[in-house]
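Just so it is clear, none of the values below were taken in a lab; they were calculated from the coordinates. The shown structure was predicted, so the numbers you read here are calculated from the model rather than taken from an experiment. Cβ atoms are built from the backbone, for glycine too; each structure is taken alone.
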Structure 1
Amino acid sequence: MGIDADLERIAFQESELQFDSFNLESGWALGSLLRDMAVERKLGVVIDVTLFSMPVFYTVLAGGTPDNPHWVRRKRNCVFRFLKSSYAVGLSLAKQETTIQAKFGLPDADYAPHGGSFPIVVKGTGCIGAVTVSGLPQREDHNLVVEALAKILGKDNGALKLA
């Protein structure tokens, strides 16, 4: 898939993967589902679910590195700033042949426009937080988050995931 096709698919994901309601239990369930998926697949990742108001879920699995928490924070900052997936931010910048620093004056030390953080959106409310994975190649981080969201929301992951 090219950048345009990926951006179109991610926009579709963002429109489909929205909650009717979301609370602390929902965040814990989402984080726990991601953890179970990662453990089953023996993935060395960090998983984070954070609302704008507070952290809800956080875990580091065997194989995670000291750099992963920094990647989580930086990817999550992209979602919080742009209200869309960190991968979409990165692909949009790549398409424009620019960087987050050049276009928005945002430092790389605080923002990582790389795949793995996805907005938590409540229908009729908007973005209230982000779910983030770090430890895999960015496209795989993104796809893992999308798969978990699809599962928890009863959506068809096959129709949603990036090829």
Structure 2
Amino acid sequence: MLTDTIIEDDRWSGPLVALFEPATRAALQHLNLDPDAFEIAILACDDARIAELNTEFRDKPTPTNVLSWPSDERASEIDGAPPEQPALPMNAELGDIAISFDTCAREASVAGKPMSDHVTHLIVHGTLHLLGYDHIRDLDATLMEETEVRILGTLGIESPY
């Protein structure tokens, strides 16, 4: 299994947590990477826990939807260029993702979209961060969004943008 999930908030149990594996697999397969060669740890938590993590690691004392900690820096130095592909030792750790139920549910409700689609999008988004994609610079953001839209399309999910 590609993902190792730690459920801290029981609201994630059941069908929502089952979305994590297919979303991460779709992201890796889209980039021609073998999902079985990698591991991703996912923390399924609530707003209080993700706010703690956001404070500790980003000095932002507020909840957010998803956080990612890549195992290696893969981002391209050139704005808009694809990140460096990870090496392929078996079971290579790509990094960790934390996702908050509260923020995901609130955002999905406000946007009028199914929670399952929003969760899938955020897990794809987090996986791309582990692979060196980012949205700080304009061309990098465009590349990341276009990549997300293509991956989500393979899963039958409309563009979130």
Structure 3
Amino acid sequence: MTTPDTAATDLDAATATPPQVPRMIVLMLANLALSALLAGLMLAFQEQLLDYQLAHLDVPTGTDLATAREELRSSVWSRVVPVALVALAYLVVIRGLRLGRRKAYRQVVFISVIVLLGTGLTLLQPFPWWVRAVNVAKALVVVALLFLASRPQARNWFRRDQPTRRG
């Protein structure tokens, strides 16, 4: 027999945020923190990083090392600037996750796959151990994020037929 209190409890349980969603948000913030850490370290140790990369690249004989160094310098900046853009995107996606928006859930999965691929590619490039260590940590965080996103409770909460929650 269903009482009014039981019906309300069932409805609350059906609309309650699954525990995976706050954990996903924490992992997104951890990934963002690791990205910011890496960007800061790359800026702080830019000259040492460029020296390391030049020493470990196969540079053809006769190549102008000053030009090669400047090209590598621009690649350092191309890794630093996107961190700010990703931070803004993460804030929007996190709000969408809290509201139960399917679009935000799909964006988390898409961004995670892209970050995982990009992080994997950086492991193939000549970088010092500390860059590799932060990238491995980022990859582990993203794998954990994808694992949480793939849990049935999380997937069901973001089903297409779910109403958008107000927050």
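To which of 1, 2, 3 does the computed value -26500 (helix-only ellipticity at 222 nm (-39500 (n - 2.57) for each DSSP H run of 4 or more, over all residues; to 500)) belong? That value comes from structure 3. For the set 1, 2, 3, ranking by distance in nm of label points 7 Å out along Cα→Cβ at positions 76 and 148 places 3 highest.
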